[in-house]
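Quick heads-up: structures coming right below.
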Structure I
Amino acid sequence: MITSYSKRGLAALMLAHCAGMIDLVALPVWVGTLVAYYHFDARQAGLLASLFLGGAVLASAMLAPRFDPETARWKAAIGFALSALLFTVAAQTHHYLLLALLHAVCGITTGLSLSVTHGTIARGSNPHRGFALVGIALGVFAILFLGSAPPLVAHLGGSTLFYLFAGVMAVGALASALAFPRAETDGLPRVSTVRPPVPRQVWYGIAGIACMGLVQSMTFSFLERVGSDRGFGLQAVTGVLIALGFVNLLPAPLAALLEKRLPARNVLMAGPLVQALLVLVIMSSARFAPYAAAASVFAAVMIFTHTFAFGLMARLDRSGRAMAATPAMLMTGAAIGPILGGTLVQGWGYGSLGPVALALGLTASFCFSRLPRAAAVQPQEALA
């Protein structure tokens, strides 16, 4: 067994992770659809995605300090069910203000579910491998989604994207209701009502992940648009997105295999710098080959680095509260990313994203350098 959870429980966590992290997979198609089919400009499209991510940040920040594994199942199921309903409503309208409201509220409901999912993963016996496992599931989901969504949207219209989102959320809700792990049988002992503060070092990791999330969403939101605007063609750009999905299968299992071989802090310090260099290539290349090569591995760097970050930080705080804030870590930066990227693109062109990514990468690397080289697992009695 990879974690203390049953196979049935792990399957539910995988599906919940895929639904909750849909932005990590869908942002290029999401923003591209809003521009191409809803005729919003880059800033308007970026703002809608930012409102969704901002809602997730708000929900995660409010729930994480109060994370209780005993109530995780029903919170996950209800949150995803509401998200499915809201995305279905979004598919019925082109009104910008209504779409903005729906994106924000849907972000809150999705963030609620994702927070309890990540808090539950963190309380498994090996959070590094547990997060790697759900990362593998996300890679498989990315292939299916990125391979099917663009042609479906092109054939059936922009509202199809929101129906696809609703379907994903409905599957997450059903899986959570039927099989989400129960704390009293599958995980660590119940979290104490006495809640010690989150270790100070964890806050450096939170800041580093937020910077990487900002670079990820800022770039990923316009990955499809920059390829299309440079004349690479729909078929070629879709092929890159599919290749990206296949590449995303690799980083999570690779991170699991290398858990004991690579110092986590070294991985965390290098990851943001590699991410920033890839942004420079994607946004400055006028030729298809460098764009395709960099774009296909771009998301993989975030997945690989974040797996090490999750494992190290979960061991620093075994209550699960810090990792229940994972959506807030990722999406604080990610919420700013689409609107920041849209503003930069509209004002100074795609090339302006590169220097900003480099500055954020250096900041993230410094933050990760403040984490310890390793974290000893605290005794389970401390949680009882």
Structure II
Amino acid sequence: MRYNFDEIIDRQNTNGIKWETLQDIFGATDLLPMWVADMDFRGPEPVMEALKQRAEIGTFGYTQRPDSLYEAIAGWVERKHHWKINKEWICWSPGVLPALIVCIQNFTKPGDRIIIQPPVYPPFFKIVKDNDRELVTNPLRYVNNRYEIDFEDLADKFRTTGAKMLILCSPHNPVGRVWTREELSRIEAICEEFDALIISDEIHADLAYSPFQHIPMASLSTRAADRTIVCFAPSKTFNLAGLQSSYIMIPNKELRNAFNKTMARGHLAMSNSFAITASESAYKDGGEWLEQCLAYIRANIDYAAEFFALHIPEIKMINPEGTYLLWLDCSRLGLDTAGLRRFMVKEAKLALNEGISFGTEGEGFMRMNAACRRATIEEALQRLLKAIEARR
């Protein structure tokens, strides 16, 4: 079927953070919300229909996960990412962040050092510190409007700090890089040299744009699989974040048993009825929707890139290879962090994510969500242009 991504979806009164917390977060309600990383689109029709049928049964007791769900996940991963996984590798978590916390608690000790690569997803900073581990940063290099991994610094940080773990963001949020096989192989080689565990957050795995191809970290080799825990979820792919379900691939049996034991001890291993239904349906029948959705978002991204280049050269957009997030270099505006925040909220009337929240390396940047109607993108850019022109 043909999906209409221009359809107006009223997200008010759905308890959605993105649209209903503007006053609390930004101090204003007249803003266009383009911050939280979820989509403004209605999900795949097969998923909506499956959820309706499940709801009509009228009972919502404790659940088990059927073999058909495992088969749907394995089939999707093999078709989409060319990685043949075993059923027993699949573990469960309410979300990727709870899984990351369990990994930190299980496989490091208080005081151990953990490496992240900023500018990066803000909770990475918090979950390391909140669990009494020491944060070590391996900042990405911003070169010619593109981000690269500083491999020499990564090796040096392992060598000098004795870090036990790397939390990898792949594809990377917010800079939009889809790491190449060569880049991932270099990461794995460094982690092998220093006997470090890789926790790979691959929640945006399904959102890579041609010709870029996401490669699961653990699919590189048996050596990589032995020291890697891969975190996947249907949430970003099919706009199902509110159902709170993710699956964690752990090929290493010892690591897998430890992870599952902690999840069971915390009574976190059970999935809700709708998450099971939606996930299975999405992985079986959501491919057509995703293909059309990615084409629509890519057109939004291309529109924004052209608009910035032609009308707002003061802001440089990092063209994403994956994700639906636009990383905007606003440094030419000459504003400090507080000034840039005021400009976006008070003058442009936009609710965006502040770059500084992704680490000091994000200072002077803003993150904009492009998974929305074209009309929303157009309105946002016109608001931004009007505010910029007033300053010119």
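All of the numbers you see were taken from the coordinates with simple rules; none came from a lab. Nothing here was measured: the structure is a model prediction, and the numbers come from that model. Cβ atoms are built from the backbone, for glycine too; each structure is taken alone.
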Comparison of I, II - label where FRET efficiency 1/(1 + (r/R0)^6) of positions 19 and 83 (r between Cβ atoms, R0 = 35 Å, to 0.05) is highest: I
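Using FRET efficiency 1/(1 + (r/R0)^6) of positions 27 and 51 (r between Cβ atoms, R0 = 41 Å, to 0.05) for the comparison, can you identify which of I, II gives the largest number? Walk me through the numbers before you get to the answer.
Working: I: 1.00; II: 0.70.
Going through I, II one by one, FRET efficiency 1/(1 + (r/R0)^6) of positions 27 and 51 (r between Cβ atoms, R0 = 41 Å, to 0.05) peaks for structure I.
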For helix-only ellipticity at 222 nm (-39500 (n - 2.57) for each DSSP H run of 4 or more, over all residues; to 500) computed as -12500, the structure of I, II it came from: II
Comparison of I, II - label where distance in nm of label points 7 Å out along Cα→Cβ at positions 243 and 355 is highest: II
Source structure (of I, II) for relative contact order in percent (Cα under 8 Å, 6 or more apart), computed value 30: I
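When mean projected area of the Cα convex hull in nm² is compared over structures I, II, which one is greatest? Display every interim value, and only then the final one.
Values: I: 16.2; II: 19.2.
Top value of mean projected area of the Cα convex hull in nm² goes to structure II.
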